[in-house]
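What follows is calculated from the coordinates using simple rules that are stated; it is not laboratory data. Quick caveat, the model's predicted, so the values are computed rather than measured. Cβ atoms are built from the backbone, for glycine too; each structure is taken alone.
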Structure I
Amino acid sequence: MGHWYDQEGNARHEVKGKGGMRSTNLRDARKNGWIPSVSTVWSDVVSKPMLTRWKENNLMKFMHHKAIEWAEDNQTFTDDPALIESLTKDARDSFSLHQKELTDRGINAHQSLSIYFNSLGSDVIDLGDHASMIKSVVAKLDQLCGKQDWESEISFAHSHGYGGQVDLCSDEFVIDFKTKDMSKVKDVKKMVYDDHGVQLAAYDTGLGNSGRRLINLYIDVQSGAVLEWEHEDTERYWDMFKHALELWKLIKKYDPKWYPEMGPKSDGLSSIQNNYRKGYTA
C-alpha cells in the first residue's frame, strides 16, 4: 500500500491485478524498481500520537452514540458480548465513513486548487466549486509571496530513493495545503506538526534543493479561512526525513537508491532496478 513513483517521477499508485486495478504494494515496487513517496516513508516508520489520539477519541464518540441509540430504541441496555461486538462494528463503520468524508473533502479542495493554478494564463480561469476558498488562498499567497510563476502538482523522483507530488511551488517557495476544520481551533500553532516541515523539506530537496521557503497553508474548506505557517528549521527537518528514509529501507529490506551518473543498463533495466538487483546501498 502507499504511494509510489518510478524513476522519472510518474505516479505508480496502482497496478493491474487479476480483478482489475489495485493499490501498489512493496512487492510491486521491488519488481519494478519503484520508489516510495515522502508520506509513505514517514507514516511507515514514525508514530503520530496526536493522530492516534484523535482517532481513538472519535471512535469512542461513535461508540457512545451507537450505545445511546440502541438503549433508546430498546429501553434498556445489556453487556451481552454479541451486542457489544455488533455496536463496536457499527461504530467502526460509521467512523470509517466519517474519515472518508473528510478525506474526500480534502481531495476535492486540492483538485480545485490544482485546476485553478493550472488554468492561469489561459483565457478562462476556473474557480470550480470552491470559489470562496480559492480566492482566500490566492489572496494569502499574494500577501506572503508576491508575484510568482506558480507550478501546481509537480511530481519528482530523487536519487536518494523517494518521490512525491508538490501541491504548489515556484523558484522561491514550496507550498503544501492542509485542509482543517477551524471552527474550534483558531491558533495556527496548534495545527503545526514536525511532519509538515519534514514533508516540505523533503519536497524541496526532491525538487533540486534550492533553499526555497517552506510554507503550509491551513484551509477551512467550508468557511474559506486560511492560516499560514512558515517552517524555518529546514536542515533539521531534512535530517529527520533522511534518517527516516534509511530506517524505512532497513525495515523493508529494500533500497531503491540509484546513481544518476551510472545511466541505463544494457539489459534494458533502469539504473534504479539494477541497483536493487545488485544490492547497492551506498
Structure II
Amino acid sequence: MSNTSYLSVYAKSFSWAGYFLPKDKFKECSALYDFCRIADNIADDNEEIENKLNKFTQFENDFNQKNFDNSIIKNMWGLIEKFNISLKVVQDLLLGIKSDIKDEVKLSSKKDLLIYSYRVAGTVGLMMAKILKVSKKNSLKSAIDLGIAMQLTNISRDVIEDSKNNRFYIDKNFEKISSTVDLADTFYKNSFYSIRDIPISFRFSILVARRIYRKIGYKILNTKNLENYQNSGKIYVSNLEKVFETFFSIFDLIKLSLKNEKYDLIQHDHNLINEEINLDERI
C-alpha cells in the first residue's frame, strides 16, 4: 500500500474510527481513501479550471491505462481485483469529482443532490463495504446510504466555505441546511441494521464513524439559525466528543446483536438516483 496515508491527514473522523480496524484492513481502506483524496485534491486545487481539467484527465487516463508507476493507482487496481469492485463504481466516483471542476457548480433539485452525493461518496461507501467483505445486496445498498448520508452532512456543514468557491450544492439559508441534515438522517437510519452483515472484527469501526459523522449534523441543528451557523465556523467533533461517541457505539453494537430486524426489507430512497444510474449493475 502507499507510503503516505492521506486518511490520517485529511479525514480525522475516519482516521479515529480506523483505530478499531485490524491493521491489514486499515491499510486497504487507506489505499481506497488515498485514491479518492488525490482525485479530489485536483478538483479542489487553487488553479485555473483548464489546468485542473488537464490534470484530472491525465489522472483518469493513468487509471484507465493501469499506469502502475503511480503507486496509488496500482494499489487501487489491487483493491478492484481483490474485492471484485465494479469499474462502473469507480467511473461514477471520478465523474462526480470531475463535475466540481467548473467556474460555478449549482445543484437545482433533490435528484441532482442525491446523484452527486452518490457519485462522490455513496460509491466510496459501496467500495468500502466490498473491502470489509459485505456481500448481501441490500447491505451493499445500505453502504451506499451511509456514504450519501456522510456527504449530505459535509454539504450541510460547508455551505459558507463552498459558496466562496462558487459551489452551491444547496441554498444558503438555514431552513435548507436543516432539511439537508434531516435528509441525511434518513440515510443514516437506513444504514444501521445492515452493519450487522459486516464481519464482527470490522463492525465497531463503522459504527464509530457513523456516530461521529452523524454528530456533526446534530451540532449544525443546534446552531438554530444562519447567523449562529456562520459564526460557528467549520463544525467539527472534538476529541472529547469522539470519546463519548465511541463509548455510545458500544451500545449500538449491543443493539445490533439483540434486535432481529429484517434489514433485507429496508426500503432505500434510491428511486431518484436509479432514474439516471442503475445501482443494481454496480453492486
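Between structures I, II, where is Kirkwood radius over Cα pairs in Å highest? Don't skip to the end; give the middle numbers.
Working: I: 21.4; II: 19.3.
Top value of Kirkwood radius over Cα pairs in Å, among I, II, belongs to structure I.
Please state which of the structures I, II yields 0.95 when FRET efficiency 1/(1 + (r/R0)^6) of positions 165 and 253 (r between Cβ atoms, R0 = 41 Å, to 0.05) is computed from it.
Numbers: I: 0.95; II: 0.60.
Checking each candidate, the match is I.
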Handout entry: Label whose coordinates, when distance in nm of label points 7 Å out along Cα→Cβ at positions 53 and 245 is calculated, return 3.7 (choices I, II)
Key = II
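Given -21000 as the derived value for helix-only ellipticity at 222 nm (-39500 (n - 2.57) for each DSSP H run of 4 or more, over all residues; to 500), which of the supplied structures I, II does it correspond to? Write down the numbers at each step before the final one.
Values: I: -16000; II: -21000.
Answer by label: II.
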